Every structure is written in structure tokens, then in C-alpha cells.
1. Where does the value 4.1 come from, among P, Q, when distance in nm of label points 7 Å out along Cα→Cβ at positions 104 and 128 is the thing being computed?
2. Quick one: helix-only ellipticity at 222 nm (-39500 (n - 2.57) for each DSSP H run of 4 or more, over all residues; to 500) came out at -12000 when computed from one of P, Q, so which one is it?
3. P(r) over Cα pairs in 10 Å bins from 0, in percent, for residues 88-223 alone computed as 10, 30, 30, 19, 9, 2, 0: which structure among P, Q?
4. Between structures P, Q, where is relative contact order in percent (Cα under 8 Å, 6 or more apart) highest?
5. Using the calculated result 34, 34, 21 for Cα extents along the principal axes in Å, for residues 32-135 alone, pick out the matching structure from P, Q.
6. Using log10 I(q)/I(0) by the Debye sum over Cα atoms at q = 0.08, 0.09, 0.13, 0.15 Å⁻¹ as the calculated read-out, with -0.32, -0.41, -0.88, -1.16 as its value, let me know the right label among P, Q.
7. Given a computed value of 1.56 for Cα Rg over 2.2 N^0.38 Å, for residues 152-199 alone, which structure among P, Q does it belong to?
8. Kindly point out which one of P, Q the value 4.9 was derived from, the read-out being distance in nm of label points 7 Å out along Cα→Cβ at positions 48 and 192.
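Since every read-out is calculated from the coordinates, none of them should be taken as a lab result. The model shown is predicted, which means the values in this text are computed figures rather than measured ones. Cβ atoms are built from the backbone, for glycine too; each structure is taken alone.
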Structure P
Amino acid sequence: MVRAFLRLVAIEHSVFALPFAYLSALVAGATFWDMVLITVAMVGARTFAMAANRIIDRHIDARNPRTARRELVTGVVSVRAAWTGAVVALVVFFAAAALLNPLCLLLSPFAVVPLVVYPYAKRFTDWPHAILALAQAVGPVGAWLAVTGTFAGSGPAWLLGAAVGLWIGGFDLIYACQDALVDREIGVRSVPARYGVPFALRVSTLVHVVTFGMFVAFGLWVKLAWPWWIGLVLTVGAFVYQHIIVTPTDLSKVNRAFFTANGFVGIALFLFGIVSLP
């Protein structure tokens, strides 16, 4: 059951946002204990978000051939078990926030709000990807506050958070393209479903151009050394790659763009970032 629940929440996808929380924390001067608690908090929050997402969307998932084999739809994981896992993850998140500092504990309920709103967003807006971007932007900011306990001097974290949010929101636009036809049929709202796949891919490209600019600005702001710029060159390659292999007429490589290219971006920028710290 535990293994099935971990598949349900796709625990391996933590690789996307967690490295940037680490980078923000290290720039802020994190200790080893800070990093441990930030890891616990991030994984707890993300596990809660994914479990809640799957629970809320289980009836939609059942109507989409791509998602009809998910654990809650097939009954491999019961709704009760999923809720139990979600609540446990949420308690873990709040406990880690409390151990970090009073400001993190005070703000932790606000960090949960976009995590819960996101799965509902596809029911009331054509731009649910923006809600996901907001939810992901919280990570680097929260990590900075976890280390410092204050908003003073947190500008770089806000910039990095905005970059991460746009990055993930941008590839969520790509990911949503594969469901555009089904979403129109069952009434799920998204940019590809409302405006078409070509438009969504153009917006994703624009968003990732802005994202790259923000990564450049972050490196300049915190005075990262030359390895960061090598990482950014590799990031450009990953961005270009995913936008080349996914086209309006060929969506067969969406998963390669989603998992391979974006997983590479997260890990590469973190590794090049930590060896570039002043």
C-alpha cells in the first residue's frame, strides 16, 4: 500500500522544485539542520498537494484514457488511504515549519492554499497553469525564510521563486497539450483546450524565455561564479530540446520533455549553483 501511495503522488517528481529550494537556502546561509527540515517540509507539502490533487480529480481522471489507470481510479489505493496519507503529509509539513522558526509556522497555512486551489482551478479558469506556477514559486521563498526567519534581504529568493514558478508553469502548458481534445469533451479547462495546442506551445516558449532571463538576473544578483553560467548554457539546450521535440502535430514526446529535460534542468542548475556560491 505504501508503494502504491508513493506511485500515486509521484514522489520522484520532487526533483523539479526541491533543488531550487536548496539553492535558495544555501545562498541564505543554511546549516545542515536547516537543509534537513527544508527537505522534510518540501516533501511533506508536495506529497499532500499530489494526494489532494489525485483525490479531487479522481472522477475527471476516470474519464480520460491517459489517466484512467491511476491508483485511485482503479482502486489500488482507496480514497480513505489517500486522505490518510495526505493528512499525515500535511502534519509533517506543519511540524517541519514549526521546527524551523515562528515565521515559517505562521505562513505555512498560506503556502497550502495554492496547493489546494490548483486542482479546482481547471474547473473555473482556462489558466490553471498560473495557479501551479504560484504554488511552485513558494518553494525558494519559503526556503529563504526558513533559514533567515525574516523577509529582510529576501529579494533574490522572490526572483528565483518567480523563475521556478514560470519554468514549471511553462512545462505544464506543454504537458496539458496531450489532453486538449479530451479536456474539451469533458469540460476541463486549460490553455490548450481553450485556445489550441499551437497557442499553448507558443506561450510556453515565451514563458521559458522569461524564465531564462530571471535565472540570469538571479546569478547576477547573488554574484554566482562562472560555473552557474555553464549551467545556464546547458539549461538553454534543455529548453530548446523540449520545444523542438514537442510540436502541434507530434505530442508523442511530451513525457520525454516533461521528465527528462526538466529533471535535467533542476539537477544541473542546483549542482552548478552550489559550486558557484560566493
Structure Q
Amino acid sequence: MAVNPALASYPRLRAPLPSLLAQYEAYMRANGNPLVVDAPKPLKLSTRVKDALRKHYASPPALLAFLADIRDRGSPDVCPMCGSLKTGTLDHIFPKNIFAEFAIFSRNLVPACDCNSLRRESYKGDGAGERVLHPYFDAVMNQRLLRAGLSSSSGSFQKPIIGLNICIPAGSPFFAAVNYHLENVVLRTQIIEYLECFWPKILRFYSDYFRLPDGNFTRPQLDHAVDEALAVFDRRRSTPNNWDSMLFAGLAVNIQAKTYLEQTIRNLRSGALRPEDI
């Protein structure tokens, strides 16, 4: 791009090219972590160069066709950033308004949903270890990080109070990053509303989710069915950190919620309760 006279940015990118390439190398050495000692700091680029890079992202020339591939094919059904069941945008881990040099850098671009715009420019906090997790570099994102916390409302789990709990220990070196990511990425979405709508569907249509014997069933059989359903969603979404798995992971460890689920299923089977009444 820096030597292509057909581009409007020519020859503006020629002079800062060595600095831009050095920034890319620094990004890779830091594994996309803005908190390490040698993490890249924003380059002092001219306004014209910054504008050129951002415009190339907004209206990519043929040389940047990979941007569409990352957006459309990188994660077709689950947002790697928040776990929603949608994508369609590209998220700049290091915000392009702060780091214009990374506006078109592929390793800084992650397919995402509208959590992208909801996060705005939050990428690191003031406390130790506080930063956004990076799906390309943070292997911790391959393990279960979040589960739903279900609490009874007015003594019932028909419409429980739902929150999100961190699964990894507080002493983990990633705990602060997970907590920052939770507060600045995941909780800015409509995940709580989604889980609140998903819960009654699980109750009404339990047979779609749980493999239970016809007629009577035991509590161990229900426990196994819940664990099995969780494993199915983990496999189906290719990550344990999707919104559906978060709810089932919370259910799997919540004795009171499973007791309510068990009684609801028994009431539905006996006719004491109608699905439309849930």
C-alpha cells in the first residue's frame, strides 16, 4: 500500500512505514496485551496518515480484501468477544481512535457483534491486570470463564434473578482481566435479558434440552441430563463461553435451581402445570 500510486494515501504511508511495521512486531511480541512492559504505545503520526489508515479500514481497497474475510468468516455464529450468537462487525482490540496504526492490522481485528460499539474504547483499566481479553492470544478463553448465577425471586425460580459469575479462581493471574472483560464487554450487551428469556424456554420445552426417561426419573438422571446438555452447547458453539452454555453451566452447579427444574418437569408431565403458565 505504501508504494501503490493508485491509492489516495500514496505517498503518505511511505515515510512512517518502518514505524508501522515495528508497531506490528511489537504487538505480536506483546501477544496483544497492552499491559506488558514492551507493549506498543500509540505512534505519533500525522493527522493525514491517521485519517488515511482509518479511511482504508472504512473503505478497503482490493489489497485489504482480508478484512471482509475476517468479518464474515472468522466466527460465523458466536461472537468471540462476548459469546453472543451473532457477529457481523470487526472489533479493534486496540481501539483505532487511539491506535490508528492498528486500524488495518489483521491481528488487532476480531469478528464481533454489537458489543464492539458498546465497548467503545475500553481496552485496559487502571488496576493491575485489568484489560480486555484477546481471542487470538489468550488461551484462557478456551476454558469456561463465566457462568450464570441464578437466585430465587420471591422464593421462586420461575423468574430468577440472573447475574454472571467468574469461574476461574480469584488467585488466577487472569482473574483481573476476566473481570475487566466481563464488566466492559459482556455486561454491556443484552446478555442478562437474553438469559432471562431463555430460562422459561428451558422450563417449557425441557424435552428439547434434556434426555430423560419417559415416566419417572431420578435426580441423578436429571443431573446427568443437565451436564449432557451443557456439553452439547459447548460442542455446538465451539466454545464454553457462549451465552447458552453460560446459563446451563450456572444451572449445573445450582442445587436450588435444579430442584425447581425437577419439580417443574414433574408438574408438566402430570398435567398439574401447563407450559403456557410458565
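1. On the way: P: 3.1; Q: 4.1.
For distance in nm of label points 7 Å out along Cα→Cβ at positions 104 and 128, the value 4.1 is produced by structure Q.
2. Q
3. Numbers: P: 13, 34, 30, 19, 4; Q: 10, 30, 30, 19, 9, 2, 0.
This figure was derived from Q.
4. Values: P: 21; Q: 15.
Comparing P, Q, the top value of relative contact order in percent (Cα under 8 Å, 6 or more apart) belongs to P.
5. Numbers: P: 44, 31, 20; Q: 34, 34, 21.
Value 34, 34, 21 for Cα extents along the principal axes in Å, for residues 32-135 alone corresponds to Q out of P, Q.
6. Values: P: -0.32, -0.41, -0.88, -1.16; Q: -0.43, -0.52, -0.89, -1.08.
Of the options listed, only P reproduces it.
7. On the way: P: 1.56; Q: 1.39.
Of the options listed, only P reproduces it.
8. Numbers: P: 3.0; Q: 4.9.
This value belongs to structure Q.
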